[in-house]
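What follows draws every value from the coordinates through simple rules; no lab data is involved. Small disclaimer: the values here were computed from a predicted structure and weren't measured. Cβ atoms are built from the backbone, for glycine too; each structure is taken alone.
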Structure 1
Amino acid sequence: MSGLIQAIRGMNDITPEQAAYWQVLEKIVIQTVVNYGYQQIRFPIVEKTALFARSIGEVTDIVEKEMYTFEDRNGDSLTLRPEGTASCVRAAIQNGLLHNQTQRLWYVGPMFRHERPQKGRYRQFHQVGVEAFGMDGPDIDAELIIMTARIWQQLGLTDLELQINSLGSSECRENYRELLVEYFSANEQGLDEDSRRRLHSNPLRILDSKNPDLQALIDGAPKLQEHLDDASRQHFEALKVLLDTANIQYTINPRLVRGLDYYNKTVFEWVTTQLGAQGTVCAGGRYDGLVAQLGGKPTTAAGFAMGIERLVELAKHNLVLDNAPHAYMVLAGEGSEIAGLKLAEALRTELPEIRLISHCGGGSFKSQFKRADKSGAQVALVLGEDEVRNQTVSLKYLRQDHPQQTIAQGELAATLREYLHT
C-alpha cells in the first residue's frame, strides 16, 4: 500500500481552527484599506518569468535563488508570483487603469519563494498588498504608513517599530552604489561569501546583512542620507513632518534598503522582536520608475505588503472569533428529516445572518446533543415526532440557564431574531 502523501515542505495547510483567525484578521485589514478608498484587484498566481526578472532585479536573491520557475508545454518560462507589486503594475497597465488617473488598489493571496522554511518564513505565504498610483508627493507615503498604524491599533498590536529611510532618486542611488562598491572593494577581505557575491551586482544589500561579523564594517560605510539629492531630501523631510503631525513614532534606519531593485525615495518597514529572526511584518515604499520599466507611461507609485502568517501569530490572542453556529437542529423520529430540511431553509431565508447547522447522518437524541454542544451552538432546535406532528420546535438553550421552550414553527424566526439581537 502506498504511504501517505504529505504537503510540500514549507507549504502549509490552514485548518478550520486556524482559518477562523485568518478570517477575522483579514476582515479587519481589508475593511480598513477599503475605508481609505482602496479597491480590490485580482491577478493570476502565474506570470511570465520576465515580469519578475525585469522588475525585482535579475541579481536579487529572489530572482537568482528563490523563484518557482518552469517551462509550460509551449516552452514559455513561467513563474509562481514571489510578490504582488509587479503583477499589480502589469495588470494596471494592461487594463488601462493608469491612463490619466490615480488609483488606490489592494489585493490578497498566496506568494511563493523557495526559501529555507522556518517560523514566519514559508515557501507558500500569504500577503495583503496595497498599491497607490499617480501621486508623487509625500502625502501618499504618509497615508500608507498611517493606514498600517491604524491596522495595528485595530488588531491590538503595540510592540511594532516603524523604521523609515530614503533611497533617493535612481540617479543618486546609482552614485551611492558606486561609493559602496569602492568602499567594500577596499575592505573585501572582511566580507563574507554572500557579500562578495553581491559586491558588484547589488552592493546595497550588503548593508542589510545580518552577519554580526560584518556590522563594524557596515557601520563604517558611506551613509546614503549624506548623498541624497535636494528633491529626495525635501520629500523625506516632508514625510517626517506628516508622520510627526499624525503622532506616528519612527526610527530612521540608514541600513534599510529593501531587497527589491524597484524602490526609490521612501522605504519603510514595521518590525517586531516577537517573531525571532523573521521580524518584518509589513514593508513597502515608493517605486516611481517601475510602471515605465514594465512598459507603461511614467507613473509615480507607492505601496506595501504585510504577511498574514506573521500577523496572525502576533495578533491571535487579540482576535475575537465569532464563527460558532447560532443554532444546531436536532432531528430524530419519523418525518423529521423532511420537516427539518424545510424549516432550516425557511429560517435561512428569513434570517440571512443565522449560522445554522442541520444535523445529518442520523443518530440518537443523545448523540446529536453531544454534537450540538461540541459545535459551540447557542441553542438546539429539536424536531422529534411530536414536534413534526404538532408543527412546533423545542428550543433548548445550550449556553444559558433558561428553561426549554416549545414554539410554533411559524414563530421560530421571530423568536430567534430577538434572541440573536439581545
Structure 2
Amino acid sequence: MQAVRGMNDVLPDEAERCLWLEGVVAAWFARYGYRPMRTPLLEQTALFRRAIGEETDIVEKEMYTFTDALNDESLTLRPEATASTVRAAIEHSLLYEGPRRLWYQGPMYRHERPQKGRYREFYQFGAEALGLEGPDIDAELIVMCAALWKELGLAGIRLELNTIGSSEERARYRADLVRHLQAHESALDADARRRMHSNPLRVLDSKNPRVQEVVASAPDMMRYLGEASRAHFDGLQRLLAAAGVTFAVNAKLVRGLDYYNLTVFEWVSDSLGAQGTVCGGGRYDGLFAQLGGKPAPGVGFAAGVERLLALVGAAHGAAPRRLPDAYLVHQGEGTLEYAFALGEELRAAGFAVVLHAGGGSFKSQMKKADASGAQLALIVGGDELSAAAVSVKPLREARAQQPVARAGLAARLREFLKDS
C-alpha cells in the first residue's frame, strides 16, 4: 500500500521543520493582534461554488467532492480557507462586537497534477481581517508578510500588486476585454478560448507566450477605475512606500478566485521553479453578502507552508529542531526502574530527556546517546543506584564525567547546560 498520489507522508525531519515554522508563525500573528481560528476540513459543496465561482478552475476541475450517503448531501474537502472563515463569521455572528483579525493554518485539498511545490494535500497558513475597509488594513497584511520573510531570513521574494476595482468597474472592463479577445481568437489556445466568455479575466495570467502577446495589447484595467477605487489603491501604495516595502504594479494580476475586488497581491520567488507564488491574497468586500450574511468588508492572504520551507531550506539548510537535553543510560538489576522514575522527575522539571529502551551494553547505549544529539548522557549503574546518584557525562565537549546526587540533579543539570 502507498499514499494517495499527491498526498505525502510528512516524516519526522520534515514534521519538525513544520512545527518550527508553525511556532514562528503563531508568535508573528500574535504580535499583530491576530487570533487563531479553526474551521472544518469538510464543508458543504455549495459554499465553495458560491464563494469561489462556478467557472473557476478550482470549482470546475480541482475540488474533492462526494455525496454523503447517510444524508444525500454534497460535501467537499476545503480547497482554501477564506470561504470557510467567512461562513463561520456569519454563522457565529463574529462581527457583532466589531472587526476581527483572525488567522488559521492547516491542510487544503485540490486535485491538481502533482509536481514540485504543488500537491493535492498541501498546508497553508493565512490571515483574514474582517469588517475593515480602508487601505490601511490591506497595507498591514502586506507589511506583515514582509516582516515574516525578514524574520525567516528569506531574500528575493518580490511583491506584485494590482487593483481589479469594484464589481461594476470590472463588468465594464470585462465587456471590452471579451471584445479584444474575440478579435484575436485565432491566437488563443483552447484554455483561453474556453475562459473567454466564462471567466475572461483569468486569460490575463495565461502562461502561453502566444496568449501573452494578445494580453499585452488588451485594455488597461486602470482606465476603468472610478475615483473611490483609485483612491484606495493610491492610499495602499503610499502606505507601502512609507513602510519601505518595495512592490511592482502588475496590471495583469487577477488571482484565481471570483470573490476578489479592489486589492490583489502576490509574493513571488524565482527560486521555486514553476510554482513561484509563495503567498497571495486580496480584498473580498462582497463575500459576506454573497454567502447570505450582512454586507461587510474583508481582506486576507494565504501562504504555502511547503514552499516556504523549501525556501528556508535553500537559504539556511535544515530548520532548527529541539534536541534532547539528556539521554538516560542504565544497566544492571534495578537500574531501569530507577532511571524510569528519574526521567519523569527531570521532564516534570522542564528537561527534554530520552530514556534508553531495548537493553544493550553500556558501549552500545553510549553510541545511541551520542547519536541522539543530546548535550549530556546520564548514566545509571549499580554504583549510582546504591548511592542514589547519577553520573553526568557531557557529550559535546571534553569535560570529565561527574557524579551528582539525585536530590540536586535538576539544579546541576541547569548549570551543565548553561555552560555548554
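Summary of computed values
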{"read-out": "Top of 1, 2 by distance in nm of label points 7 Å out along Cα→Cβ at positions 199 and 343, largest first", "value": "1"}
{"read-out": "With distance in nm of label points 7 Å out along Cα→Cβ at positions 335 and 351 derived as 2.4, matching label from 1, 2", "value": "1"}
